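Undergrad: Given below, in the form of structure tokens, are the structures.
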Structure I
């Protein structure tokens, strides 16, 4: 994947939200039989949790109106954008290859169609990773969170038109800055609609900037890890991916982003009248997303919980990688909702999962979710202040049974273990204080030393097999990762490590944990199967990037550790944006000055379009000399220095190794 244009859309489409594009299924695992220890672990959970309680299934089906016949959403060319029927295997009883609690959650997530939530409130669920909600206003629809791609939005609106009537869209509300909640907005709104005021778009302050920037700087790594987290490289099924726990999976198709016309910024709350409907907003930053808001419809006694309340323990740290979220703030926002609206609310719906009805049930739900995040945050900090390290705390913290036995508090998406480590990181960073962890050997070198000390590869394998036979899969994984890193061609080690990962995946209650384990097992057995089908150029993303973000991104990719770096000062005139940028290159870094040119010791002045600059820094097979000849770029000064600078811009390999060197 050479194109920066392609990389940018890949970042937004995969890593920029809690979801990921479908890529390409690899070969199914060759050893998919659960061991007796795996069966015992899964059976133990059956007797612990109240599986006889069918309330969630009743609520998930309540108000069902219709779904799409055939179970597939296709574009005009017949390409499948989203397949509901690919999750039909979940209709069977839970097999021993799946944690029964995760199977239950996945069955609920797979329920799809158009639903009536309350008078004048409807939802499209199961057509994408997230929900799209529609509020009937005085003259038309208020659309909340228009999914990931416009194709699924169009399919949903077609179903709405068929069963509820043909009403215009009057407003769009974007709850937060993750792409599965705004990427399909072009299915209901365009630039002219917003410019003319025909359709108003409401979003929290910082939405547009965070939607674009959150995952650009670390986007390649986030995207690669997201391919593990969302199970995009393994087949769906009882021995493969069940979805994410938060939902099924994201659709494929055309994503986009448009800036909002109305910004919500007050944490204390502010009210708006939208197409005759009163909406009380309050801004909730730095919890589930950097920019997010929840809101209440007082006349309907209905609350939109966004993604801060859901039928799962969410991520305080997401395994794809992102800024750590603050469990204390998250809890406080939910408590504010209880204080403001808990007395009157009758229905609570969100950006994922199914609604909750009835004042008593809603208040219990909200309070337990509030206490869930507060407990994890506070107990992590308490134990850290007693000197315990993150791995120790993750083993020590168990939820109180009053929280632990509620299905909506279970770790289907987040987990107590990695959320605890996230809260530790939030306050203390990566270092646990132990000097031996201050400067450890890199994995390959450490692996060789471990294997040598343990008596060599054959001895390590022999002992690891004995531990595997005792069901100690975590320890087998800990030991064999060293052997694989020291000798990645040792297929016997790879296979046994894959077996351990597979059993850990079968036991995992978290959808992302299962996907990580099973994807790792698949790559160990079959090797890494790459594909170039990583998306195409997205004008919305490229146009939306500020020049500050673009040049900081270029600066981040500068190979400052190379010996051939040299000092240079460049002035760049971007003709299509009428912008002036100064670049100070030296000491292995690039310092951009947006809107300001350098006045002394200028190496070269470059005049070109921003579009052509993106192409020249993309790694595509283009030459500066060709751009000079055809007049697309003008360079006054040392052209060779600028060519050398461009040659030092790194372009990342998406398919880097994860489970081997």
Structure II
């Protein structure tokens, strides 16, 4: 287990937490929470052994393998699949040694092959491929170099590499930041099945709720451990703070009563003893502090100055890049009442559509009609990157504000976004991602847009700021078009869901749980066919034929059709079974031959190597055949389930 004993840590002369004592048991899934700067990443450093404590100790079993997802990744020439495989360091090391058997003794070879078998090295490539597929990569991308991917996709590769490790302790810092909803749902399932100890930093409430069974919260220089997921933590913490506030107020009342008696009677001889007794009672009383809740951000979008309807339209629009067509014949109208959530798998065209709406990307065909009164507030990653790093928040706001606005008003406005004191006048170059996101939002809000177009606005925001943004968007009097992987934000803000998929943009007739279920089914289709599934435009009227009403002849034909559809899968299953039947007897024979002591004599080194190589090849083929048969059986089950529907 992980043991904290009176642990205290400072950073930059500031106490982050002190005298923390607790035990974190194997198999726990722990959400590490607290405001930005509270010390979450510092605690990760301590767990990794890279941070000296200011007092006390932090220990974990020395034999544990620790996997940690770093936030940076270099542009490497390594193939993506190899980069992921290298996350299992022991597998990677053994594989490289086995590539040069001439450098090894027979005993070393035997040991390496034995260990390779123990760690299930023959299935490593399959595991790496599944991790990449789950995180949104297509099969052909596994052979591309890491350097060919953009920053966000490199972070996905980094996450896959981390998950590849056969770890006892897994440390993940904001793993969902560069994932779409599809990949997040897959990652949730993967982490639920993870058997080691997980410590997770995340600002996604739904994600924390789905995975964690404990919350470790940092506040007021304390580490406090709560049992339950994030929702349970919020309820428990609220109750604890209410009780703390009641105790504090009661103590204030008691202290005031004692002090009043002391002040009144300490000079009177007849009451001196009682007064002295109360003085000692007051001195012995442990002083409680008022319940402190981290001050949440609160801001609101300023009322748009002018409005018209519609504000923006796309008519018969084709969107894409150059000759690459992404989606066709899009008809979209945005009015002041529009609250649109854009859904779609990664790469389907959500960001392309947004760029077309804001006119950063010219339509390939069709028309974009904008009202003369249109005033778009556009938030995206490149908007944050476009901030003037040499200018402070105060200077950047002053540049776009009316000269008549007082400095006090500007400072008050920035304060609602969490900028205070010296931070308002500090150049933004060294700001964290969260600070830059807050500044970009503040500049958008100030300009009083009547259409907000937001592309993943919460990526760098903490829980308090996400809540403040959700509340502000609910009260916003203009239109909203939102792309976000955060389900809670979409559900709270949007009342219309549009799906971008298979070159089309249409209304999704369902809610977010229905969309999540479709995503799971879509992934099955992709694994089956190696391509995008058909668009899931849900019809309000079922159009499936009622098989039960068909006559006997039609039923016979339907049964024949089903057999014909499933026949290729069944044949492939039979082929896999036949292959497995051939591999197993030969592997058993090789095991018997390897038990012959004379085989390990120096004169028979070539025979030994030949047998070991054959054993390695056969085990790899066996693992591949078993994996293929499992996939085929799942495919058959899915197909037959579709028949039942």
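What follows draws every value from the coordinates through simple rules; no lab data is involved. Worth saying up front: this structure is predicted, and the values here are computed from it rather than measured. Cβ atoms are built from the backbone, for glycine too; each structure is taken alone.
Undergrad: Using mean count of other Cβ atoms within 10 Å over residues 216-223 as the calculated read-out, with 21.1 as its value, let me know the right label among I, II.
TA: On the way: I: 21.1; II: 18.2.
Of the structures listed, the value fits I.
Undergrad: One of I, II was used to compute Rg and Dmax of the Cα atoms in Å, and the answer was 25.9, 77. Which one was it?
TA: The read-out comes from structure I.
Undergrad: Let me ask another. Given a computed value of 24.6, 75 for Rg and Dmax of the Cα atoms in Å, for residues 232-583 alone, which structure among I, II does it belong to?
TA: Traced to structure I.
Undergrad: Given that FRET efficiency 1/(1 + (r/R0)^6) of positions 144 and 200 (r between Cβ atoms, R0 = 25 Å, to 0.05), derived from a single structure, equals 1.00, which label among I, II identifies that structure?
TA: Values: I: 1.00; II: 0.30.
That value comes from structure I.
Undergrad: Supply the structure label, taken from I, II, corresponding to Rg/Rh (Cα atoms, Kirkwood Rh), for residues 104-415 alone with the calculated value 0.95. Display every interim value, and only then the final one.
TA: On the way: I: 0.95; II: 1.14.
Of the options listed, only I reproduces it.
Undergrad: Here helix-only ellipticity at 222 nm (-39500 (n - 2.57) for each DSSP H run of 4 or more, over all residues; to 500) was calculated and came to -15000; which of the structures I, II was it taken from? Numbers along the way, then the final one.
TA: On the way: I: -11500; II: -15000.
Derived from the structure labelled II.
Undergrad: Using the calculated result 1.15 for Rg/Rh (Cα atoms, Kirkwood Rh), for residues 448-575 alone, pick out the matching structure from I, II. Each step should come with its number before you reach the end.
TA: Values: I: 1.21; II: 1.15.
Computed on structure II.
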